[in-house]
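Visitor: Multiple structures are listed underneath, in C-alpha cells.
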Structure 1
Amino acid sequence: MSKVAFLFPGQGAQYVGMGKDFYDQFPIARHTFEEADAFLNAPFSKCIFEGPFDELTLTKNSQIAIYVTSIAIWRVVVEQFPGLAPFCCAGLSLGEYTALTAAGKISFTNCLDLVRLRANAMHEACQETQGSMQVVLGMAPEAIEAVIRTLSPPHPVWIANLNCPGQVVVAGSKDALALLGAALKERGAKRVLPLDVSGAFHTPLMGSAQEKLAGKIAAAALQESSIELVMNVPGDFISSLDAMRRALIDQVTHPVYWEKGIANIVERKGTLYLEMGPGKSLSSMTKRIGVTEPTYSVEKVSDLEGLHQLMESLHATAKS
C-alpha cells in the first residue's frame, strides 16, 4: 500500500458531536482533544461535542474544531492500521493544515497555533467584509467567469474553489452573490446553494487575514519528511518548505484547485484515497473527478470496520 493518499476536509464540514465516538472509545483520540484544550487553555472540546451549532460554526471556532477532530481520527487510524502509511497528504482549504501535520511537516500543537491565528484572523475579516460562499452545480468554471463579467457595475465576487467537475464554489459580498446566483440560474446552472460559512474565503476580501497570517506562517517551524504534500495553490505537489509557506499564505486569498490536486495524485498512480474527518464530501468529489481506485471515508468509529475489510480485500488482490 505504498500509494495511499490521506485527504482531510475543510471548513463547512463541522457538526455538533463530531469525533465524540472516537473520544469515547480510543485513548489516543481522547488525548488529542485534551491536548488541544490544554494548549488553548479552554474547554474547547465541549463546544465540539455539545455546541450550540451557531457557536461551533463561527469561523473562529469551526476551523479549530475541524482540525482537532480530523487529527484525532487520523491518529486512531494510524494506530489501528500500523501498516497504512501515505505517500502523500492533501487537505481542502483548512484541511491543508491537517495534511501538513499528517505528513510530518509540523507538530500538532505548532500547527494548532497557526490554525488558531488563521481562525481568528479570518473571523475578523468576515466581520469586516460580511461575505459568504455558494456552490454552483452543473456549470463549467469558464461559463461562471463569463457570467461574473456580465455583472454591471462590477461586484466583489470570485471563483473560490474548483472542487470537481460540475461543482464550483463562488465567494464574495452577500449582495454580489445574490445577483450572481440569479444570473447563473438564468444561464443554466442546475443549482446554486449557500455554504455553511460566514465569509468569502479564498478571495481578496480575506486580505486583512492574509496580512495577519503572513509573518507567522513565514516563521512556522516546518520540517522535512518523507511524505509528500499536495497543496491547494497551485493544486500540485510541493516539496520545498519555503514554497509550502508561500502556498499557505497565498491560499487565504487565492482559489483552491482541489480537482487539479487530485488529478496530480492520479498521475502519480495513487492506489487508495482515504478521507479522515467530519463529513464525506471529499470522497464524493474524488469519485466525481474520475478516480477509479478505491476511495473511503472514516468519519465514525463504525467506519473502521469497513476500512479493515477494504484493506483485507486490497491485500488479497495484491497477493493474487
Structure 2
Amino acid sequence: MSVAIPTVYIPTLNGGESLRRCLRSLREQTVQPQVVVADNGEGEGSAELLGAEFPEVARVAFGRNLGFGPALNRAIREAGEGPIVLLNDDAVAEPRLIEQLLAGSERAEMVAAVLLSERDPGKIDSAGVVVDQTLMAFDYLCGHPASAAETAVDPLGPTGGAALYDRAAFEAVGGFDERIFLYYEDVDLALRMGAAGARCVLAPQARAIHGYSFTLGARSSRKYAMTGWSRGYLMRRYGVTSRPSTALAALGRELAVCAGQLIRDRTLAGARGRLTGWRAAKGLSPRQLPPSAVTALSLRRALALRSGRHAA
C-alpha cells in the first residue's frame, strides 16, 4: 500500500454552493489531503470559485461533461499522488473522513466510507455497494441507523461518492470503464478489482453527509436512461443472461422496474437505456465475477430494496 499523502478527487458539473461546502469540509480534516476538482462544467466551470476561495485546490477541466468515470480517470492521470480518495461534490466530510479511510487502507485495496443522509443524518445513505445474482446493485445499509456500520460485514466495494482506492490496484485494472457515462461505474470497478484479487473493507467512522441525486434528480427520465444503459451493459458484459437461472431472475427484475417507471413516472427511458446499453456491450470481451461477489436475493426482496431509492 502507498503511504504518500492521499489525493481527493471531486467530480463536479454545476459546482456552486455544494462544491463550496464540500471543499470547506476538506480544510477541516485531521489529515490534510491534496485536493483535485475534475471539472465537467462547460466553459470555465468552477474556475472562478476555486481561484477566489480555494487556491490550494488543483483543477483539471474539460470544457464539457465527460461523465463521471472518464473525468475521474483523466484527473487521476494528470494530477495527484498516493491513495485515491473519491468524494461527491454534494458531500460534506466529517473531520476524520480521510484519517479513517487511510486506517482502512492498511487492510485492503478498497475502503468504503459511510454516506449519511442529508435529510436524516442519523441514517445511512450508502456504506458501499453490493449486488444480487443479476448484478442489480444496492446501496449497502441504506436506511439503517448510522450505528449499524459498526458491526456490519464488508461490502463488495465502495460507492463512488466516498471511497478510497489503492492507486496501484486502481491503475492495474485500468480505472473506470469509460464506456459508462454515469451510474454503476463503481460497481463495475469493484467487480474488476475484486476479480484481480483486491479486497474491500468498510470504515464505519469515515463519514460524510450526502445530498442524494442532487445532479439529475432521484426520479428523472435522464437518470432512468443512464442507469438503464449501465444495467444493460453490465448484464451482457458479465454474462448474466448466458446462465438460465440468472437470465430468468434478471428478466423478472427488468420487467418489474420498467413497468413501475412507466406507471409511476410515465417514461420508458429506463427500458430504452437498457436496450442501448445491451447493444453497446456486443462483441466486447466477457468479464469474470470475483468469488463470493453476489448476494442471492428473491425477486420480491430485490425490488423491495430498490423501491426505496426509486432507482433502476
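Visitor: If you work out mean count of other Cβ atoms within 10 Å over residues 126-133 for 1, 2, which one comes out largest?
Guide: Comparing 1, 2 by mean count of other Cβ atoms within 10 Å over residues 126-133, the maximum is at 2.
Visitor: Which one of 1, 2 has Cα Rg over 2.2 N^0.38 Å, for residues 158-245 alone, as calculated from the coordinates, equal to 1.40?
Guide: Considering all the candidates, the number was obtained from 1.
Visitor: Determine which structure produced the value 2.7 for distance in nm of label points 7 Å out along Cα→Cβ at positions 14 and 230, calculated from the coordinates; the candidates are 1, 2.
Guide: Computed on structure 1.
Visitor: If helix-only ellipticity at 222 nm (-39500 (n - 2.57) for each DSSP H run of 4 or more, over all residues; to 500) comes out at -11500 when worked out from the coordinates, which of 1, 2 was used?
Guide: Source structure: 2.
Visitor: Here is a follow-up. Say we calculate relative contact order in percent (Cα under 8 Å, 6 or more apart) for every structure; which of 1, 2 gives the highest result?
Guide: 1
Where a number appears in this text, it was derived from the coordinates with a stated rule and is not lab data. The structure displayed is predicted, hence computed values, not measured ones. Cβ atoms are built from the backbone, for glycine too; each structure is taken alone.
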